[in-house]
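Participant: Each structure below is given as structure tokens.
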Structure I
Amino acid sequence: MLFAHAEGMWKAGPELISVLQACITEEAVILDLYDNPIRVNVSELQSLAFSRWQEQMNAWESEYLELKKKR
């Protein structure tokens with residue numbers, strides 16, 4: 001769930017997505033995973049974070065359903 005964007009390292013998840021949804025401007029300075037202040041395009045980072053998060057959730061669901069069948 002870690003990914004690089006705009007010279008920062010980000011962790012896709014509910015926290016980052018919530019922060020980005022709360023932004024009212026198109027550009028913002030947000031602290032990355034290592035607490036570096038990074039100027040980002042909010043909608044671009046939000047789109048990347050959400051797609052990475054959804055990708056991971058889909059993989060976890062598939063794994064869960066496979067394990068559920070084996071029980």
Structure II
Amino acid sequence: MNPVVDLIDWCKRERESLQMQREMLQSKAFRIFKEEDGHTVDMSDESIERITASMKELDQIFAAYAAKRF
């Protein structure tokens with residue numbers, strides 16, 4: 001197998017997983033909390049931002065790969 005193709009396939013699966021997580025957070029199907037100074041803080045919005053940034057990075061990888069491949 002081609003290691004680059006394997007990496008691209010992994011990236012696609014990772015992006016799908018991130019998209020599902022983001023959709024669940026956005027729909028409030030689940031939330032992410034942390035304890036801070038004895039208080040519970042909802043970190044869901046920050047998680048959505050990080051997930052979105054990661055998805056954009058993966059999209060850039062796909063675009064770069066497609067540009068060199070074709």
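Participant: Given a value of -25500 for helix-only ellipticity at 222 nm (-39500 (n - 2.57) for each DSSP H run of 4 or more, over all residues; to 500), calculated from one of I, II, which structure does it belong to?
Facilitator: II
Participant: Using distance in nm of label points 7 Å out along Cα→Cβ at positions 6 and 38 as the calculated read-out, with 5.2 as its value, let me know the right label among I, II.
Facilitator: II
Participant: Name the one structure among I, II that volume of the Cα convex hull per residue in Å³ of 82 was derived from.
Facilitator: I
Each value in this text was obtained by applying a stated rule to the coordinates, not by laboratory testing. These numbers come from a predicted model, not from an experiment. Cβ atoms are built from the backbone, for glycine too; each structure is taken alone.
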